[in-house]
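Multiple structures are listed underneath, in structure tokens.
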Structure P
Amino acid sequence: MKAIIVRQLGEPEVMRIEEIPDPVPGPGEVLVRIRAAGVNPVDCYIRSGLYAGRAELPYTPGIDGAGIVEAVGAGVTHRKVGERVYLSWPLTGTYAEKVLCREFQTHPLPERVNFAQGAAIGVPYGAAYRALFQRGHAVAGESVLIHGGSGGVGTAAIQLARAAGLRVIATAGSEKGLRQIQELGAHVALNHHDPGHLEQVREATCGRGADLILEMLANVNLSHDLGILARGGRVMVIGSRGRVEIDPRELLGDERSIVGITLFGLSEADSRSMHAAFIAGLETGTLRPVVSRDFPLSDAARAHHEILETSSFGKLVLIP
């Protein structure tokens, strides 16, 4: 099979397509033929060496994907050959024609959801769900500010928050992006290039401030986020590309908090819970994964440049 192989950490161009042997499923394992693989910023950070210890060279990148079960190992009872599935955090990387998974790293993909959309579920929806509910403890009636509402995690968060009864305030960087996040379900859309856009969060919450903020770029926004939090408000840090200075006194009087989010080491119980929610939302149409662009597998390096250097509405995927 063809797969992207990284033999040394570095720039996107270290990723090369190679011919390697097909994986063989062992007991409790499933082999999936990939129809689409998701591209995430975390893939770029691992490939560059920013997340030390997350990859043992050589390796195939990719955490998200969707496809068709091609073979199952002994003891597999919940998956069958020919079944449509989406997957996250498999045993081998998804930037390949085939991927090896444990049985419950795969999840049923409803017929109404295409493979590219299936590849857009795992990391974006997982990060959004964990930030909103498992760590952020959001409840109906609260307000949430979603920075970067037009990105992969942002579009997932808008849908999840709106379905749960939160008042959704989201940002984008263009008129087109603002229209798109409103169509997706944001009650209020703000242009993050507007110097006064954060003050509009107070107006949108009747002066109270946001109960929850989903922060994708903490090194740019975190110090400003603290000034628009409601009493007891929480900033959920999903992403950051550097250091930032804050004044801790802004946390004290109103008992605000800053919480870090990761999907590395997610417990089985938390994983089961979030994927049960995703499958229900996909089946009913409440969740509609947004795909921005697809690239051939051989263009993985170009996709990595794109995800870090440009803005897009939704998820980038690779097609083997």
Structure Q
Amino acid sequence: MRFLLDAEQREFTRSLDAMLTAAGPPEVARSWGRGESARGRALWSRIARAGVFALAVPQEYAGLGPHPVELALAFVELGRHAVPGPLVETVAVAVLLGGSERPDPAKRFLPSLADGTLTATLSAGPDGCALDGDTADLLFALGPDGLRLAPGHGPVRPSLDPVRRLTPLLPGGELLDPRPPWARALLWARLATAAQALGVGLALLERTVAHVGRRVQFGVPVGSFQAVKHRLADARIALEFARPLVLGAAVTMDPADVAAAKVSACEAAYATARTALQLHGAIGYTAEFDLSLWLAKARVLLAAWGGPQECRDVVLSGGGRPR
């Protein structure tokens, strides 16, 4: 498959990159992790006004979508800039509501999710935890009886990524849909996670290349050492191999393609994180250093929305298609 971005897609990516760079996402992420959500909510509104969340919302509910390719491009940038918040969860909620056989919840919530007036998170795992439930306006819980609007959340739980605030959702609440389109929502969530992981890996590589170019040993930059070049080349190759898989999966939206993209992008980002940590030396371990924001995220995205083994099983099964 030969995939080239058109002029509009390239301009969308450039404008999003410029907006996020100007917002100073590392500082926003750190304040979000401390529970100070004002700057994060302001950035969230700007991202929504750029049309990112509307890409997953059908046009009949004040959205622009569905546009999975543009959504993947946007999430690469969100990953590159370490933007905090329940980004993937918002996409999953939009797909669940937009594809429901019941139009009332979609009319009720989707326009506000598309324009950023409201934020949402989703609990879909066996632990009942949702990402950033303490800052989200709408708490959705997916259980055996369907999709519910949760009445509240419990105390924040620790995460491997200190910017990700895990909160258990309280049981009960309004039943919105007994048969939500979970398979389709999971597909979109995995695609967004793969794209976000690709962006995280690209940011780690970019920062590490800059670091080894500045750091000097024996009178020369450590980036001139052959062993360092090999490690960085391996990381670059893994990320560049993952990029067409992510974009190709966004075109086909085939479950096997999306699962393959998720495995490739997340494992490439995690491998790049390990390389970045080793080449930065002791400074890479410090929480005060911005690199830590991407290091932690690379680890949690590896397991989010289906770990490597689960996604490989999807690929081997052909995405559930008859063989």
Re mean count of other Cβ atoms within 10 Å over residues 213-220: value 9.9 computed from one entry in P, Q; matching entry is structure Q
Computing Cα extents along the principal axes in Å, for residues 21-100 alone for each of P, Q, the value 36, 22, 17 comes from structure Q
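Work out the source of 0.85 here, i.e. which of P, Q gives that when FRET efficiency 1/(1 + (r/R0)^6) of positions 205 and 285 (r between Cβ atoms, R0 = 25 Å, to 0.05) is computed. If you can, show how the numbers build up before the last one.
Working: P: 0.30; Q: 0.85.
Label of the source structure: Q.
If helix-only ellipticity at 222 nm (-39500 (n - 2.57) for each DSSP H run of 4 or more, over all residues; to 500) comes out at -7500 when worked out from the coordinates, which of P, Q was used?
The correct label is P.
Which one of P, Q has mean count of other Cβ atoms within 10 Å over residues 165-172, as calculated from the coordinates, equal to 19.2?
Working: P: 23.9; Q: 19.2.
Answer by label: Q.
Thinking of P, Q, which structure, once mean count of other Cβ atoms within 10 Å over residues 133-140 is computed, gives back 16.4? Spell out each step's value before the answer.
Details: P: 16.4; Q: 21.4.
This figure was derived from P.
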Note: mean count of other Cβ atoms within 10 Å over residues 221-228 at 18.4, derived from one of structures P, Q, originates from structure P
Comparing P, Q on distance in nm of label points 7 Å out along Cα→Cβ at positions 157 and 181, the highest sits with Q
Matching 0.15 (FRET efficiency 1/(1 + (r/R0)^6) of positions 93 and 253 (r between Cβ atoms, R0 = 35 Å, to 0.05), computed) against labels P, Q points to structure P
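FYI, it's all coordinate maths here, none of it is from the lab. The shown structure was predicted, so the numbers you read here are calculated from the model rather than taken from an experiment. Cβ atoms are built from the backbone, for glycine too; each structure is taken alone.
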